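Participant: See the structures that follow.
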Structure P
Amino acid sequence: MITSDWGEWLVRAIEDADPDGVAVWYFGCNGFALKGSEGTTVFIDPYLGTGSPPRTIRMIPVPFDPTDVTNADAVLATHEHTDHVDGPSQAPILETTGATMYGPDDSLAVTREEGWTDEWDVTDDQFEEVSEGDTLEIGEFTVHVEPASDVDATHPVSYVIEHEAGTFFHGGDSKPAEEFERIGTEYDVDLGVLAFGTVGNVPDKETGEPKRTRWYNDENQIIEAANTLQLETLCPSHWDMWKGLTADPKALYHHTNSFEYPTTLEIIEIGDRVDL
């Protein structure tokens with residue numbers, strides 16, 4: 001059972017919020033929640049685990065206990081990695097709220113392999129497979145499933161979430177992708193999330209020996225992706241999470257200066273809220 005370092009205040013803040021347009025909260029790692037003016041609430045990649053020490057060591061608080069979530073319409077998964085699809089983090093949200101989980105085939109395969117429907121009170125009809133090109137209507141949000149480029153994942157996707165107040169993009173752990181130019185032209189993205197981190201040493205899964213590891217965009221890659229996507233505002237994520245791969249997003253101010261996009265760099269920390 002997951003126990004939060006912070007108690008219930010963050011989930012209560014989300015549930016009590018009454019945004020004029022869309023409010024966005026950051027959970028650390030690559031987790032976010034979006035809440036619209038009509039109350040529709042969508043979680044994206046919420047991960048509340050501590051990793052697998054000593055290989056992956058969580059460097060930030062666990063912001064909430066998933067059993068405390070009482071209002072959610074959907075959980076979106078970008079790809080199958082543990083810090084994006086995790087039974088103890090997400091199944092209790094589905095159980096308590098009756099929300100639907102959307103994800104590509106390999107993400108939903110994890111839920112079956114881990115036996116979510118056996119261990120928690122969730123049903124098969126709470127899982128819906130998506131693929132690139134799909135469009136979902138979730139309450140007041142229109143969600144477009146788009147491609148992503150993550151060589152460490154077997155089937156990653158990104159999401160473009162449209163609302164009358166603005167458009168939000170979540171790239172998962174994607175690095176620059178060929179399709180980003182089309183996405184940038186097709187959508188007018190107000191706020192975009194891209195994973196950022198250093199290249200560092202992480203113990204190898206098999207040997208335990210330190211191994212040079214690049215899981216996320218470096219300074220140049222994240223600005224290349226943001227510029228191609230024509231992001232009005234770039235919000236770096238994932239930089240806070242794993243020991244050995246943490247980064248300083250303030251360094252990105254220097255990298256944005258000579259590019260047309262992103263227009264604004266929005267640096268947020270775990271628990272912060274921004275609005276579209």
Structure Q
Amino acid sequence: MSAEVSSVVDLVGDLAGKYRRTESSGNTVDPAIADADLAALHRDGYVVLENLLSPDELRAIRTDVEPLLDRTGRNNFEGHATQRIYSVLNKTRSCDRVVEHPRVLALLDRLLMPNYLLSMLQVINIRPGESAQMLHTDDGFYPLPRPRQALSAATIWAIDDFTADNGATEIVPGSQEWGNRLPIDTEERIPVVMPAGSCVFFLGTLWHGGGANRSPNPRLALTAQYCEPWLRPQEAFTLSTPHEIVRTVSEDIRRMLGYSIHPPFIGQVNGMHPKRLLETGEGDYRG
């Protein structure tokens with residue numbers, strides 16, 4: 001059945017109209033809580049969400065990722081004493097909860113456009129002796145002048161307690177509002193101290209960096225980063241994630257991997273919704 005449209009803004013899904021956007025699990029969060037989180041985020045550039053993961057969830061993440069920590073960073077930004085795991089979704093399901101936690105999605109639903117994307121999921125283990133990471137912004141690689149609205153947001157999840165001495169993420173509150181100003185050596189870096197199972201959620205325009213680990217123990221964390229649906233993510237999930245895994249994850253994660261449409265056309269495959277690939281089981285189709 002065909003339908004006429006007078007403008008591209010009338011096109012809210014794929015051209016065949018088969019798939020409609022579904023609400024995220026963020027709509028299960030009390031709106032008063034989500035709105036308070038958003039107010040803190042806009043005021044400071046970040047908000048700490050405490051005790052979102054249970055001891056069992058933390059234990060499962062640690063059990064799955066620790067055997068995969070087999071290499072250190074390639075430069076001083078990655079950290080020569082820091083271990084990282086990429087393509088996490090291909091290696092364990094225990095981290096899915098981090099990506100799609102309703103408290104996080106409730107913020108993203110208010111901050112970014114519908115069908116926002118997962119840009120990066122990474123495990124970061126800062127080992128003893130690591131120096132402080134250079135301060136940076138997570139959407140600084142998008143070449144649009146500041147000050148501006150954030151194009152992305154990030155979470156960093158504490159699998160170990162974050163302390164002032166073990167490499168807790170350090171932030172510069174209010175720096176999301178800066179224009180061309182850059183942090184200087186005397187700029188106060190504030191460590192985000194929080195218990196294991198918590199996360200810090202911050203805007204992509206906030207200056208931040210990993211702290212120095214002056215403790216005798218490593219500091220394990222995950223970061224999940226998100227971006228507007230019309231931007232190119234850091235990680236090409238539609239290439240790196242096999243279809244059998246995409247079929248296994250939740251609808252929230254599937255949508256954030258890029259199996260969604262930013263109306264009217266962004267993300268389409270052969271003129272149709274990318275979910276059709278999951279139906280055919282093929283890497284190409286004629287529709």
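Each value in this text was obtained by applying a stated rule to the coordinates, not by laboratory testing. Just so we're clear, the structure is a prediction, and the values are computed from it rather than from any experiment. Cβ atoms are built from the backbone, for glycine too; each structure is taken alone.
Participant: If distance in nm of label points 7 Å out along Cα→Cβ at positions 239 and 263 is calculated from each of P, Q, which structure is the one that comes out at 3.0? Could the numbers behind the result be given before it?
Facilitator: On the way: P: 2.1; Q: 3.0.
Here the read-out was taken from Q.
Participant: In terms of distance in nm of label points 7 Å out along Cα→Cβ at positions 55 and 119, which of structures P, Q is highest? Mind showing how you got there, number by number?
Facilitator: Details: P: 1.7; Q: 3.6.
Comparing P, Q by distance in nm of label points 7 Å out along Cα→Cβ at positions 55 and 119, the maximum is at Q.
Participant: While we're looking at this one, here's another question. To which of P, Q does the computed value 17.4, 53 (Rg and Dmax of the Cα atoms in Å) belong? Mind dumping the intermediate values first?
Facilitator: Working: P: 17.4, 53; Q: 19.5, 66.
It must be structure P, since only it matches.
Participant: One of P, Q was used to calculate FRET efficiency 1/(1 + (r/R0)^6) of positions 87 and 255 (r between Cβ atoms, R0 = 35 Å, to 0.05), giving 0.40; which? Display every interim value, and only then the final one.
Facilitator: Working: P: 0.40; Q: 1.00.
The read-out was computed on structure P.
Participant: With relative contact order in percent (Cα under 8 Å, 6 or more apart) computed per structure, which member of P, Q shows the largest figure?
Facilitator: Structure Q gives the largest value of relative contact order in percent (Cα under 8 Å, 6 or more apart) among P, Q.
Participant: Which of P, Q yields 1.1 for distance in nm of label points 7 Å out along Cα→Cβ at positions 47 and 79, as computed? Let's see the in-between values first.
Facilitator: Values: P: 1.1; Q: 2.6.
It was calculated from structure P.
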